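Please go over the structures that come below.
Where a number appears in this text, it was derived from the coordinates with a stated rule and is not lab data. Given the structure is predicted, the values throughout are model-derived calculations rather than measurements. Cβ atoms are built from the backbone, for glycine too; each structure is taken alone.
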Structure P
């Protein structure tokens with residue numbers, strides 16, 4: 001694989017992981033609705049100084065480093081993300097995990113008609129041959145196409161911008177999980193199911209995907225977590241995969257967040273869809289006895 005393609009894959013996977021949409025059952029939850037805020041203060045239950053929890057979006061045209069974000073960063077000593085993006089081994093570890101095993105190929109997993117359809121769509125949107133991704137896991141294709149949904153030419157990720165701030169402030173970066181953990185989660189989704197979703201994307205066209213992305217962005221910019229969850233529920237992946245993609249990961253993070261917050265104040269940034277719902281990080285922390293309250297200014 002050439003260096004340019006390697007860096008492209010690294011970038012889009014890092015941005016897209018955990019932002020994948022899914023059909024959720026949490027809309028029927030009895031948990032009270034959350035106020036409109038992306039930033040939440042964690043306190044109480046043995047925490048000496050508050051930490052902050054922020055719901056990120058991994059691709060946006062509207063990055064905004066607000067006053068309340070700056071204040072939260074100034075009051076904390078460490079940055080916590082889903083994965084430690086400062087890890088010098090991140091790219092090498094990711095590239096080891098991106099290929100399918102046992103000689104499987106994209107072309108071999110699809111019928112001829114669907115492969116031709118996806119190949120033409122991919123080339124039209126990305127300007128690259130699908131054959132370059134033939135031995136990669138389907139998720140790499142999904143992530144690459146998702147990077148084209150932004151209506152602007154240069155979308156950014158909140159995580160990337162937060163990394164810059166942490167570097168300027170000479171703060172340590174902590175990951176709640178490893179890239180190996182994240183890739184295993186997506187390996188639980190059968191390759192055939194992932195490819196079926198890609199063919200559906202090709203059938204609907206990129207305009208439809210951009211429309212969905214724009215709708216999601218509107219809810220995000222309004223800091224409406226409940227609305228964001230609702231629109232992703234309508235547009236996303238089957239509920240069968242919610243447990244491994246979101247809920248189980250949330251539960252895995254809670255003891256780590258507890259330990260980190262009790263050691264020293266931290267700024268914790270995870271995908272916004274991990275925050276709401278009965279199995280969301282906010283409710284899970286509250287069940288553990290912490291005060292988790294919205295920050296409005």
Structure Q
């Protein structure tokens with residue numbers, strides 16, 4: 001088994017380029033793979049490796065001035081879901097495209113146990129602070145799921161959402177980083193009782209078993225989709241080719257299209273990995289290899305066993 005970590009820390013970095021170079025050299029030295037973004041506002045990453053590699057990396061991050069409190073969400077995986085190591089400097093570690101959004105002015109943190117209590121006992125409005133293709137395959141029951149394709153589209157969405165400002169607001173995302181900024185935006189625009197799920201869906205699933213969450217969680221690595229509640233693996237989305245229940249994501253085999261879409265293995269074989277007949281006939285269609293495209297699904301089948309076999313879905 002390998003370990004996969006997800007983490008962020010909004011801590012000012014004086015010289016991002018210099019910080020990035022040293023960070024990348026250390027990751028290469030220990031053989032870590034993943035994607036790590038660095039900016040003046042902090043550090044954001046997801047990476048994978050052996051137990052030893054992950055422990056070495058976490059200790060390295062904790063040794064950096066100001067990063068000793070970095071929280072890591074960690075889970076096991078049968079393979080390393082990254083083809084390479086990427087360490088880059090960006091303008092923002094999560095792109096809202098707005099200046100002076102300070103996470104220190106954000107909402108209240110709700111630990112997973114308290115989050116569950118609040119959604120069971122208190123009146124609230126809940127917002128899924130993720131992109132539409134993420135919430136499509138999994139979300140908390142009763143959540144508002146904005147139809148946006150990018151995080152930086154959320155400010156415009158909020159202007160038009162008509163959410164009552166006297167309501168208790170709950171918000172969540174995959175690991176928590178997007179809520180750090182969106183909660184600031186809501187407070188600056190007049191909402192007062194703003195609360196975010198501390199550690200996001202990943203931590204909640206680990207600590208609360210995924211109760212009240214339907215479907216699975218989209219992740220930004222080669223797994224694409226991971227279970228939140230192992231006792232409830234029923235897909236809530238449908239294959240865009242066959243219409244049958246599915247939550248496997250693939251990219252269209254037409255290189256000019258490359259659309260990310262929900263597709264079962266049956267549908268992918270029917271269309272040679274394409275999202276439409278037009279794409280299937282394209283001269284720019286790359287060869288489709290279902291064995292590799294659905295490798296994550298088969299690994300999760302091996303993990304969950306016969307109960308998972310008949311479900312036309314892909315997982316971690």
Structure R
């Protein structure tokens with residue numbers, strides 16, 4: 001009976017087959033391969049040699065670069081950029097939803113565009129702005145206003161690089177999560193707000209807290225997941241800003257940079273795979289937290 005029922009929906013399976021094939025080829029198989037390689041020594045030339053838990057033991061007990069720089073930097077970066085970008089995306093989406101007519105579309109486009117053109121923006125905006133000499137835009141302005149006496153090395157100083165990375169990433173964090181939140185706000189039934197005013201909602205903040213947020217949990221969950229993925233996969237920003245790899249005094253060294261270092265510079269593929277598995281577990285835990293906050297039993 002079950003076989004015949006499955007066969008009756010065979011046409012539907014043809015429609016989802018492209019997604020399933022792509023998902024298997026580019027998600028499932030790479031994850032399984034990474035987990036398998038994480039238990040081996042593999043240099044990209046010789047056959048993988050099984051070494052058990054040695055990679056993970058070295059990672060959590062002896063890899064000083066990972067323990068001293070990669071983990072603290074990544075979590076500092078993620079804690080500020082993740083929630084900060086998420087809250088900023090929601091507030092901007094809410095404010096834009098209050099605009100009328102074509103102005104809303106143009107402002108939304110202006111907020112979304114930076115996430116698409118970060119490479120161009122890095123060259124024509126951020127590098128000139130954060131240049132460490134007197135002609136750098138930010139230094140020039142601060143010197144003229146008297147806030148600083150000498151130019152600041154915004155992207156080459158170990159004390160300032162992380163702050164610069166956070167500022168640039170926050171500016172470019174208005175991606176698909178921002179669009180999902182904006183769509184969620186705009187699709188809320190207006191009669192809900194009318195009923196809320198009848199029941200005692202008196203201002204926009206009460207409307208936001210008691211009506212808007214509870215009505216768009218799916219979009220907020222999607223935005224949270226996208227914020228987590230975007231934050232933890234970010235790695236090139238420190239290298240792009242400083243022009244150095246590794247970054248000065250490892251001030252911008254994140255877990256993704258550590259993976260690139262061992263995978264594509266040292267060619268210790270097995271160890272790089274172990275770091276990737278660690279990052280995958282961290283991201284899974286963060287996503288479970290997001291599901292707990294914004295998910296529902298039906299989802």
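Computing mean count of other Cβ atoms within 10 Å over residues 175-182 gives 18.2 for which of P, Q, R? The structure behind it is P.
If relative contact order in percent (Cα under 8 Å, 6 or more apart) computes to 27, which of P, Q, R did it come from? This value belongs to structure R.
Structures P, Q, R were shown, and distance in nm of label points 7 Å out along Cα→Cβ at positions 55 and 87 at 2.7 was computed from P. Out of P, Q, R, which one gives -14500 for helix-only ellipticity at 222 nm (-39500 (n - 2.57) for each DSSP H run of 4 or more, over all residues; to 500) as computed from the coordinates? Computed on structure P.
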